[in-house]
Structure 1
Amino acid sequence: MAVIKAICTHVAVMDGGNLVETGKVVEVFSDPKHPTTQSFVKSTHQADRFIELLRNPQGTFKISPQDDILRIDFVGSQTADPLISHISRHYQVDTNIVYANIDIIQDVPLGTLVVILSGSVEGRTSAIEALRNSVKVEVIPHG
């Protein structure tokens, strides 16, 4: 995996002897289309394992049913934007960063955050929509 990220410009993903996805390494890793590729890319970091810990009601984290768990994916210059501080100030929400990872592929940063978003329904909804205007956001169902 490290070799692909470091020296390859393009990648091909095969499943059962069939070619299922091809493209530039940055594009395939930042926005995988095929389920096999999605599973492969997810295996390169711990975000999904961490999300499962968050969703466990007997786990370390006690998340209020009114809170939202978000997975936020950044690509390129988006990783430098102060989006979290902006939504916290502008929409009066608390944003607890519980997981963060930035990888560099072909000199392009790819970042993933998992956050717990707290605040009023209106504030959380507006903050999520504002984030979606800039980055890929997934709201994770929980308890």
Structure 2
Amino acid sequence: MSGTVSFNSKGRALNVTPTFVAYVTGPDDFDATKTVRRLLFSTTDLSKAIQACASLDCADDGLAEGLEVDIVDGPRLNTWFVGNDQLVQYSGTAEPAALTKTADTPEHLAGSIAIDDLASGGVKAAITFDAPRLKAFSRAR
């Protein structure tokens, strides 16, 4: 995988270069009949910690710097940026068109994500990825 994520915090640019991606799935918090597909772009390898998790909400606990993208059954992608060891956080959304998929199966997701919301106080992300599913959770919490 390759790419960067940027966010302006207190007048200075915070740039994160994720080197790892984890793809996980699990039930939606509000409607267990729907599945959340989550991409975790991080500067550290989260795979062992995610494998030890019992539920989907635990999967992002170790994300200290990077971007989480939730592909949900709705009109937007949900995003969460974290930087500076989680001292800087920003939650937002993106149009589904921001995610271009080159592979899309339950076991494998690949493509690119391009978000540019810096002008409105959000994140800018340009990431290319190829991720086999790391874990399928049966519980949201």
**Q.** Structure responsible for 0.80, with FRET efficiency 1/(1 + (r/R0)^6) of positions 14 and 46 (r between Cβ atoms, R0 = 25 Å, to 0.05) calculated and labels 1, 2 on offer
**A.** 2
**Q.** helix-only ellipticity at 222 nm (-39500 (n - 2.57) for each DSSP H run of 4 or more, over all residues; to 500) derived as -9500 - corresponding label from 1, 2
**A.** 1
(Q) Taking distance in nm of label points 7 Å out along Cα→Cβ at positions 86 and 102 as the criterion, which structure among 1, 2 has the greatest value? (A) 2
Q. Suppose you compute semi-axes √(5λ) of the Cα gyration tensor in Å for every structure in 1, 2: which one lands on 30, 18, 12?
A. 1
**Q.** Structure from which 12.5, 40 was derived, Rg and Dmax of the Cα atoms in Å, for residues 62-117 alone, options 1, 2
**A.** 1
Q. With volume of the Cα convex hull per residue in Å³, for residues 6-69 alone computed per structure, which member of 1, 2 shows the largest figure?
A. 1
Q | At a computed 30, 26, 10 (Cα extents along the principal axes in Å, for residues 54-93 alone), which of 1, 2 | A | 2
Q. Any idea which of 1, 2 comes out highest on relative contact order in percent (Cα under 8 Å, 6 or more apart)?
A. 2
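Could you figure out which one of 1, 2 the value 13.0 for mean count of other Cβ atoms within 10 Å over residues 30-37 was computed from? Before the final figure, lay out each step's value.
Values: 1: 15.8; 2: 13.0.
Going label by label, the one that fits is 2.
Computed from the coordinates by the stated procedures, all read-outs in this text should not be read as laboratory data. Keep in mind it's a predicted model, so treat the numbers as computed, not measured. Cβ atoms are built from the backbone, for glycine too; each structure is taken alone.
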